[in-house]
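Student: Please go over the structures that come below.
Computed from the coordinates by the stated procedures, all read-outs in this text should not be read as laboratory data. None of these values were measured; they are calculated from a predicted model.
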Structure P
Amino acid sequence: MELNSLRQFLVVARLEHLSGAAEELRVAQPSLSRTIARLESELRTPLFDRSGRLRLNDAGRLFRDYVERSLGELDAGRRAVAEAVSEGMGTVRLASETFLTLTGPLAAFKRAHPAIEVELRWMAAEDMGRHLRAQDVDLCVASQPISAEGLEAAELLDEGVGLATPLGHPLAGRTSVSIDELIGQPFVSARKGHWQRRLLDRLFAARDQTPKIVCEVDEPSAIAALISAGLGIGLVPTFALSSPTRVPAAWIPIDGPDCRRTVTLYWGAGSHLSAAARLMRATIADWGWTTGER
């Protein structure tokens, strides 16, 4: 199997759309179709279901995972050789659901290691395990558990999550609030899959309720601004209270031990981490998460 064919397969598997994959790869769609057909012929099984929209099947998902790991090892080997030959510090690739929590350690890292290139990638938590095993990224920071084998982790921060409201809201002067009191209230929330939304859905589901979402936000940093503007209320972690860009809003603790988030740093177990990635891992892990200082 040719490496180029495997890389093309991964794009088709990710997009599950031949014409979209052909456009991204800048190849003709008939040529890409033949590439996929040759792979399926070599493997003696279809990799996609073709009834209606193109869908990766069980065999395709199994093959995709092996291809990602194999190409990841190859790319890691290339980076290791380049690092050894050049004696440079190289590049570190960090993925996270949001980088607002990481601005402090990232700034400290760049001050200490200005020659190291840092690549930041937004990534949903559900995708992190696969990309770490494939070595597409070196490190991931998530505010929710990652269910995947072959990973190592270091807990960075465990904190309460409270309720943010506009300053003039009836709840704004309260010293605490219960989830039951929030039923029917309009919420500004991140989209499904983000830790804030999963926490909100879980808190309401425990009471056989569904939160009233009036605004879904692609950019989690905009949630507090929209709450301050009066569009609704929302969940905001304690860490956000110390943000230098904090907008005017009230923050009220929520009764209940399950209204928390845990921020965790993940990396691949047994994978080769470059010197740059090891330095970044140490900087993030050793950051003073409760004080905001190293």
Structure Q
Amino acid sequence: MSRNAAFSPPPGARTYRMRTARGEFAVVDSPVPGRADPRGTVLMLPGFTGSKEDFTLLHEPLGARGYRTVAVDGRGQYESDGPEHDEARYAQPELARDVLAQVAALGGPVHLVGHSLGGQIARAAVLLDHAPFLSLTLMSSGPARISESQRQRVKLLRDALDTMTMAEVWDVMRAIGPPEEAGAPAPAHGPEEPGPLRARWLGTRPAQLRATGRQLCTEPDRVGELAGLPLPCHVLSGAYDDTWPVPLLDEMAERLGAHRTVVTGAEHSPNTDRPLPTARALADFWDALGRAEPGGS
């Protein structure tokens, strides 16, 4: 699938601004098709420099399994509003409260999926209040701060944001490649410009990138707190990851008593690298939870 196609919503999905008690958030909301029995709702949070479009390839296979999927741009991400320069509005507790407001707007409860930075925001949300959630899936999202090599790249990005425009920083990233956590854009190899990715970058607020980049570089280990909650957890990753090495994710899953999935052939973004086996692993996890509940199908 081309990059442009990945930015087009799947058949039947709606794109709109979801109203919540904490403002409006841009979402892609994909219903369960008529041929499938509804089994639940999923809220999906993207990573650093990412957006709701990072989950485009998961909507259809998860819908076929009976799951309504709602992918959201967080505060100041791509098509969701946020302040340009006020980093305090992007503190992790603020972003976590946004997630709780999104779940309330959806009518909850939901299965929560967070990719990378989105996983750490998801973790913060359930630690504030786990009641609105049926489960938590941490996708390529580790126990604490990112690896040293990625911290260096995120720091370079944050430093560039202090002195350059967003368009100038985009050109630098196209030349040298972004942090792995960013996921895109790839280094340029020709005259073609990946328009949707550039539009996403330019739409994201600089303060959001600076604040969340700092969070990635300083996040404490909160696995013990999460393990104390009565909430089923799933740790899913690719077979290789430089942001949080796979053995570290294995260890985190053990500490959580979590279900563990490693998607063969995928790296930091199994949702885009291998979407079909990723969707299958997610739905299998949720289906198993439904069967374990009294009266579950």
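Student: Rank structures P, Q by volume of the Cα convex hull per residue in Å³, for residues 165-236 alone and report only the one at the top, that is, the highest.
Tutor: Details: P: 82; Q: 138.
Result for volume of the Cα convex hull per residue in Å³, for residues 165-236 alone over P, Q: largest is Q.
Student: Tell me which structure, out of P, Q, gives 40, 17, 16 once Cα extents along the principal axes in Å, for residues 101-156 alone is calculated.
Tutor: Working: P: 34, 21, 19; Q: 40, 17, 16.
This value belongs to structure Q.
Student: To test your reading of the models, identify which of P, Q gives 63 for percent of Cα pairs over 23 Å apart when calculated. Before the final figure, lay out each step's value.
Tutor: Working: P: 63; Q: 51.
Computing percent of Cα pairs over 23 Å apart on every structure in P, Q gives 63 only for P.
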